[in-house]
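Just so you know, all these numbers are worked out from the coordinates, no wet-lab data involved. Bear in mind that the values here come from a model prediction, so they are computed numbers and not experimental data. Cβ atoms are built from the backbone, for glycine too; each structure is taken alone.
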Structure I
């Protein structure tokens, strides 16, 4: 049976919370704190070790894709849901029945230059159905097609 095809994702983080530079420094990091069921389900039920990740800085001077990472673990319960002092504590979650799952994300490389959200919007024709460009989409974990992944990587070498 052939191995499943590699999948691709975009994962958002605010750079003052955790940036691509932070990921470069630590190498691998648990993607804690996701509290949206759809984003959780992507990590819990669809992501596989080795999948590609666009590391996206949100709430930044230049929101956009700043680096590449990979899914580095199988899903496991997010420990912050059980920690009463955590911003991500969920009193309804129990260790026997966790509600929130995560994966570890591993550093691949910083991009030679950031690919801004505005630049991505300028390629809307080529990036039809790219979830990031959909009005009102605020998910922190989004699927990316193989074609979108390849196209966006070509933008890194072009002048914005």
Structure II
């Protein structure tokens, strides 16, 4: 870690309980044809380009905003514990899978460490997202801390899309 890198930002954590069994929710997060139907903030469409579910594998996707703006993202998996946890480093991307800056917030952390946890009780599944800057500068951590309302809104919208998708099945 260089002098400009730090890990001072507190994790952002959000959970949602879905009225669906764990196996169904796990598949929604790990099968490309299902991810394409719900992934991304509310109002966005997703196009899954690659989902290689293994440590070192990548999820590469394109999102289209309601205004027609194209955004790319990628996740590089670090740990996969079936039906329990996905751990990855995610970032904005280009069509060639390269890491890029947030298209509307250049001070957003370049890399994010993400843990998605799954827990089942009484036929329902709770999904918990833990998000934190990875190898980030102080200014990136400050931007992350200031963006908590936006993260809350974005993940809430994503969970709403997942819930609607799971309710259809």
*Here distance in nm of label points 7 Å out along Cα→Cβ at positions 46 and 62 was calculated and came to 2.9; which of the structures I, II was it taken from?*
I
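Given a value of -4000 for helix-only ellipticity at 222 nm (-39500 (n - 2.57) for each DSSP H run of 4 or more, over all residues; to 500), calculated from one of I, II, which structure does it belong to? Can you show the working numbers first?
Working: I: -4000; II: -8500.
The read-out comes from structure I.
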_Among I, II, structure where distance in nm of label points 7 Å out along Cα→Cβ at positions 30 and 54 as derived comes to 2.8_ = I
